[in-house]
Structure 1
Amino acid sequence: MALPFRKDLEKYKDLDEDELLGNLSEVELKQLETVLDDLDPENALLPAGFRQKNQTSKSATGPFDREHLLSYLEKEALEHKDREDYVPYTGEKKGKIFIPKQKPVQTFPVQVTYLA
């Protein structure tokens, strides 16, 4: 039993995919990429690098100054108030102190034999 839609698919069998992709413009390639990402973003057969969208083509948001960033983060951390503990720390020790059990040392009598 031949499926009716199979006859329609036979005409696409000999198409050259590389030629079709080569004829697409940059905008059309971006559109195709977004459509393919939406189809199955968590395909386990693809490596992780291919499952994610390329986000490296963004322009820089501004100059990066590491020392300025670290000083800002430190200042923010000092200004941020710590949350209150529900049970205040008193330093009280609870429970018994662990003392490991002493295992008895097993001694073997030494037998000395002399050869005459």
Structure 2
Amino acid sequence: MKVLAIRGATTVESNNKDEILNESTKLVQAIIIENSLDIGDIISMCFTMTSDLDKVYPSVGIRTILNITDIPMLNFEEKYIQGSLSMCIRVMIYINTDKSKSSIKHIYLNNSKDLRKDLIK
């Protein structure tokens, strides 16, 4: 087995706790489903949010809504770059896998779809 990383991002319409939790959960759930992941193969998750989002950490939704409680998760504030996408939540999920890099499906939802067109299949 080897370690690979899966990227993903989504956006929200407002700095609202429920919306942040729901969109973060949808993102992680989509990554798990699209990549046929077994929860036991997930090593860790790192989240970033743009500075305009400060009501709740994305990992709270993963722990409470998806009930994934035994995986290390970190939350960071994304570096502000003038003109960059606002209201954005990003995740990098590290996994143990026998899959090839080319078979990984990176997931971009809502307004984040333009961030990495090169990674979207």
Structure 3
Amino acid sequence: METLIKASLVLNIAVLVPVCGSLLAGAGWTASAYGPPSPARGILLSIYLAILLVSAGLLFRPVPAMVAALLVVQILYKVTTPVTVGTLANPVVLSNLAIAAFHMVTVRAIAMKAGL
């Protein structure tokens, strides 16, 4: 379980550092993936930064219940993106689904260890 927790948190960090950096820098690819700069994109960046910071903190002090809470919220928003975006053809949607699948394995391991 500990290895899966660390892997999920490192995955969050590995994905979010370049994504947040690119959104902050206005990298060209972000417009096709996230749309043009807008208040909604800024709100999404804030959410991404929060997930990044919480993941980094939990990497150094992993509390399984807190990790599970973070990952469950991510799983829920990630699996709903095909519906809210309206397509599977967006690279963010596809990466969200892959990351959600990985996080589901981690949450299941945490739940099993807790006897749930």
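The value 2.72 for Cα Rg over 2.2 N^0.38 Å was derived from one model only; which of 1, 2, 3 is it?
Working: 1: 2.72; 2: 1.00; 3: 1.09.
Derived from the structure labelled 1.
Given 0.7 as the derived value for distance in nm of label points 7 Å out along Cα→Cβ at positions 15 and 103, which of the supplied structures 1, 2, 3 does it correspond to? Don't skip to the end; give the middle numbers.
Details: 1: 7.4; 2: 4.3; 3: 0.7.
Label of the originating structure: 3.
Of the structures labelled 1, 2, 3, one was used to calculate helix-only ellipticity at 222 nm (-39500 (n - 2.57) for each DSSP H run of 4 or more, over all residues; to 500), giving -29000. Name it. Each step should come with its number before you reach the end.
Details: 1: -11000; 2: -6500; 3: -29000.
Computed on structure 3.
Ranked on mean count of other Cβ atoms within 10 Å over residues 23-30, which label among 1, 2, 3 comes first with the largest value?
Numbers: 1: 9.8; 2: 21.4; 3: 12.4.
By mean count of other Cβ atoms within 10 Å over residues 23-30, the leading structure of 1, 2, 3 is 2.
Every read-out reported here was derived from the displayed coordinates using simple, explicitly stated rules and does not represent laboratory data. Remember, it's a predicted structure, so these values are computed and weren't measured experimentally. Cβ atoms are built from the backbone, for glycine too; each structure is taken alone.
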